[in-house]
Structure 1
Amino acid sequence: DLSGGQQQLLALGKLLLVKPELLLLDEPTKGLDLEARRVLASVLIELRERGVAIVMATHDLDFVEQVADTVSMLFDGEIACTEPSGEFFEGNVYYRP
């Protein structure tokens, strides 16, 4: 009887048991409430600091700003830009926090 967000967190937890070196995440915050998003952010930051490579596709730019060190923006099926997170959010004409 888990919610969609809880199922997603459980799946990630099970995956982390095998200590992956690479995570490919698609919309990882979908269905998560604010507290669950905070927990997920801290887990991803800790994994990144341990050297785990994380590639994430998401529309949740607030979350990206919290956890990403590099951001690529796709437009019309192509990478329009790739920048360090701070630079991306500082000068981006499409998104301003």
Structure 2
Amino acid sequence: MIGQSLANLANAYFSLGQYQQAIEFLQQSLDIATEIGDRNSEAIAWFNLGEALENLNRESDALGAYRNARELYQAMGLDADVQDCNNAIERLSQPKTL
């Protein structure tokens, strides 16, 4: 319950463009999900963390977050979510155009 509330706060800050604040709440949500063994919430938190990091131009950190989410989604057999992670990883792996 607390973990979900933190995730909801993170989503609110994300939608306001306050990505650093969103990251702080996502990390707290992730810690709780990991501690209680909620792999789905853990994967969601990693993916959302990747999006927030990407919006702060922290590409290498975002890649790591997306890869962590993908690993969890693969273990749970959630192919559509794995594909979302693969798409994000591919997008960040493309050379930047000027």
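Bear in mind these aren't lab numbers, they're just calculated from the coordinates by the rules spelled out. Keep in mind that this is a model prediction, so the values were computed, not measured. Cβ atoms are built from the backbone, for glycine too; each structure is taken alone.
Matching task: 1.2 is the computed value of distance in nm of label points 7 Å out along Cα→Cβ at positions 26 and 66. Pick the structure from 1, 2. All intermediate terms of the calculation are to be shown ahead of the outcome.
Details: 1: 2.3; 2: 1.2.
That value comes from structure 2.
Using the calculated result 13.0, 44 for Rg and Dmax of the Cα atoms in Å, pick out the matching structure from 1, 2. Could the numbers behind the result be given before it?
On the way: 1: 14.0, 43; 2: 13.0, 44.
Going label by label, the one that fits is 2.
Once distance in nm of label points 7 Å out along Cα→Cβ at positions 42 and 74 is calculated for every structure in 1, 2, which label goes with the largest value? Before the final figure, lay out each step's value.
Values: 1: 3.1; 2: 1.5.
Structure 1 comes out on top.
Supply the structure label, taken from 1, 2, corresponding to distance in nm of label points 7 Å out along Cα→Cβ at positions 2 and 50 with the calculated value 2.8. Display every interim value, and only then the final one.
Values: 1: 1.8; 2: 2.8.
Structure of origin is 2.
A value of -28000 was computed for helix-only ellipticity at 222 nm (-39500 (n - 2.57) for each DSSP H run of 4 or more, over all residues; to 500); which of 1, 2 is the source structure? It would help to have the intermediate numbers written out before the result.
On the way: 1: -13500; 2: -28000.
Among 1, 2, the structure yielding -28000 for helix-only ellipticity at 222 nm (-39500 (n - 2.57) for each DSSP H run of 4 or more, over all residues; to 500) is 2.
Which one of 1, 2 has P(r) over Cα pairs in 10 Å bins from 0, in percent, for residues 18-57 alone, as calculated from the coordinates, equal to 30, 55, 16?
Values: 1: 30, 55, 16; 2: 36, 51, 13, 0.
Structure of origin is 1.
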